[in-house]
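Read through the structures below before going on.
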Structure P
Amino acid sequence: MNGAPLPKATPAPADDWAVEPVQLVGFGPVDLYQKREKIFTRYVGGTFQRLRFYTGWPLLVGYFVTPWLNWGDRQAILFDLPARQFYLFGLTIWPQDLWLLGWMLMIAALGLFTITTMVGRLWCGYTCPQTVWTAIFMWAEQLAEGPRHARMRLEAAPWSLEKLRRRICKHAMWLGWAGLTGLTFVGYFAPIRELSADLMTCIASMSLSGDVVGWPLFWTLFFTAATYVNAGWLREQVCLYMCPYARFQSAMIDRDTLIVSYDAKRGEPRGSRKRGTQPELLGDCTDCQLCVQVCPTGIDIRNGLQYQCIGCAHCVDACAEVMKKMDYAPGLIRYSTLRALDGGPERILRGRSLAYGAVCLMLVIAFVFALFNRSLLLLDIVRPRDVLYRTGAEGTIINDYEVRLANKTQSLQTYSLRIVPGSSVPAADTLTLEAPQNIPVSPGTVEHLNVEVQAAAETVSTRFILQACTADGTTCAEEETVFMTPVPGGLG
């Protein structure tokens, strides 16, 4: 255009999708599309691992045992989706009570904020299902394939009968545990005794027969596969890339949050040494790499705070063993705060955490009050759409209504209907209700009945309140509706 030569185009690489490695400060080159390196964790015991055992197994046993508990003649905890009723021991949650679910989610979120502000990812390290199930699958892997060095040799070895036998044994244990997990989870939504019997029938007959065919079988297989893939194959990838908590935790922690920390002032510079010695130019860290080998997410805690750390304290116990063998003081890797590592005081309880905790506590109190003071009787009135009113004997005006009574209790209830006065129904005393005197409603069911309301011919259209009460009057529900006549006045 102006006679200037065009710049020469840079030749494209042979692979159009090739990406140059990224050099991070303090680290080696990182390929953004590198293949995942399999993590071979090393077993470690210690104080915090015993704590994980005592906190994780009761929750695990509760998960598998709870669906088998009975409450009267039904399953104690059952989320009956077809019937639209959730049973929690003596409570029945109806679709009209689903606002309680939103309330519970708010409480859980604020509780998580409170815990994270104070002690970091304590939930992830000790009670998260992904962490617990991954630990179980790792235990099964160690049982089938041996300790860390044996698993690494087996991974690098060519296929043989021994390798095939060990792999089959490992995956059989994984599938068995995953199947038990999937069956138990579906057992919270379908009666687990019937579900288990149908599954055993299908397995025994090697055919898809019985009531289990369909959605129960599909979801059992789905959650079996999900558990097998997540805990067996993905493992730390779920925590690093799929779990949103790993990303937004940085907005909740600060310099006073208790986290797994490496004391760099004490540990650096690193270096190997003989047992019982302390070289003058070296810190306490022997660079044994045990803290890296035991980490389930494969990070080096000595590089500082990282979002990949789930706070499981494997590295704390591993380092404590090394410090004990070297006759050094424990705590090179420990639970601490960034402020304490810089020489300041620890302030775990502070304004932020106390504010979160106070709001969470108020929500819990309000939730419990609302749960046990909610109405256990639902009254719904439906008018027919085709006929507004009809004429009876001696010119009386009749309106027809369909009344629905829902018994939200766990026992048989008998209700009665009546028209009650109210500020907006001054003419209610002119109406006559024609309905059964005693209406029995079974627990957890809805009773439909047709009732009539009559009035004199000269009655104008008006509003009235229909009330349903138990025999003792302790539980009542009421709803306002309209009585239609040829005379339109009076509705206000």
Structure Q
Amino acid sequence: MEKREIKSDGFIYKILEEILYVSYVVLGYYLAFMLRYNMNPDIFNLQPFYDSIPFIIIASIIIFYIYDILSDFKKSIFENAVTVFIPLLLINITTAAIAFFIRGFSFPRTVFMIGSVVQFLLIFTTKHIIFKYFVSKRMGKDVLIAAASMDEGENIAKKILLDKNNYDKIRYICHDIDKRTYDLIDTIDKVYIGDGIADTDKLDIIKYCSEKGKDIYLIPGLYEISLVDFKVSQVDDLLVFKLEDLGLSYEQRFFKRTMDIVISSLGLIVTSPLLLIISIIIKLYDGGRVLYKQERVTENNKIFNLYKFRTMVENAEIQTGPVLAADNDTRITPLGRFLRASRIDELPQLLNVLKGDMSLVGPRPERPYFADRFNEEIDGFKYRIYVKAGITGLAQILGNYSTDPKTKAKYDLMYIKNYSLLLDIIIIFNTIKTILLKDSSKGLVKEKELKELLSELNLKAYEEMGITKVDNI
């Protein structure tokens, strides 16, 4: 076997980046004091800040971790700005609370305003520099896609091309796995393996890529997802993996339900003025119903009525029957478009959570019509009902509205397999960022063909007996 290159997982760089950003938070407050008091602050003003520093550091580490700010690099300046702004906003709110509890009343509000600006500029500028560094490092990575069919290969290729933060260059799409596939693997850097490939071919490709030091990306099927979070055990001297059942334990259910009740109750109290105003506006707009009730499926296939603010014209589906909302759907009212874009139309679902029909976090509830269809068509879809449906979930923060049901089902199963209270908290916080960053409230859009996407990037594809080659025009 040839000598393999030692790879770095980037852990040390992340630690250094974390230390740098936390230091910027503390430095931002210190510089704010200097600016606020003309470079000569009194110790009376600085002491509450000094007393708060250990708590500020702990809060910053936790919030940066929850928002995964260290690995979140975007192409768009706006997206990077939002990625930095939201955690800094939470850090400043937390710092204000800390200052209150330690009786740091000499911690002026102007310091928070000036400090947040300084922190933002320091972190945003540093992230932009790091981003540019990683862009240069990522450029030139060539990719081979190994798939069981042309459709599967093209679907993976389209996902890579549509990912704004992916810099991989697709070189080959192999629809038939044979000797030529392994010859082509020698010429590229990364291999994406489709979930439709036979297990024997998957294993052979993984072994070959491991020997050659190639990066391997496996699109998981139900079998791979079932192996997540396994327990190592043994029978005599036989090594075995114990696969955990899908679903939550009694203890997990208790703490999850407690969090649902507390947060949904507080949410309804805090948003009650907004709920009242929107209800009045909807009623005045066309005199129709304020709330829209629709049958959905939750845990153990229980049917319940999901509440939303009405965003479509009255009786929108009388002519069409159950259909998914499309982009520029004429049935959606002007007010409804705003409510959908801001996700305000989902707020009444806090009532569903309080009643116990739903949870704050979980797989999005499907309508019975679509649930029955997807149960037949999608492997593993039926296991989503092992937990309560949720207002938001892993599929909502990692996917978008137009993500296909098969992919969403995989995210939902991964959520169930990896469930923890911390994961719920992370998903809730990241939902805020997702709403701001992604146009996730849009309806289904027309899907582009691979050739159309390649043409937009000045690339072309041509077939050669089971292999699609991609090159510059």
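Values in this text are rule-based calculations from the coordinates and carry no lab data. Being a predicted model, the structure only gives us computed values, none of them experimental. Cβ atoms are built from the backbone, for glycine too; each structure is taken alone.
Hey, P(r) over Cα pairs in 10 Å bins from 0, in percent derived from one of P, Q reads 3, 13, 18, 18, 15, 12, 9, 7, 4, 2, 0, 0; which structure?
Numbers: P: 3, 13, 18, 18, 15, 12, 9, 7, 4, 2, 0, 0; Q: 3, 15, 23, 26, 20, 10, 3, 0.
For P(r) over Cα pairs in 10 Å bins from 0, in percent, the value 3, 13, 18, 18, 15, 12, 9, 7, 4, 2, 0, 0 is produced by structure P.
Once mean count of other Cβ atoms within 10 Å over residues 94-101 is calculated for all of P, Q, which comes out largest?
Q
P, Q: which one has Rg and Dmax of the Cα atoms in Å, for residues 222-309 alone, as calculated, at 22.1, 73?
Q
From which structure (P, Q) was helix-only ellipticity at 222 nm (-39500 (n - 2.57) for each DSSP H run of 4 or more, over all residues; to 500) calculated, if the value obtained is -11000?
P
With volume of the Cα convex hull per residue in Å³, for residues 86-285 alone derived from the coordinates and found to be 293, which of P, Q does the value describe?
Q
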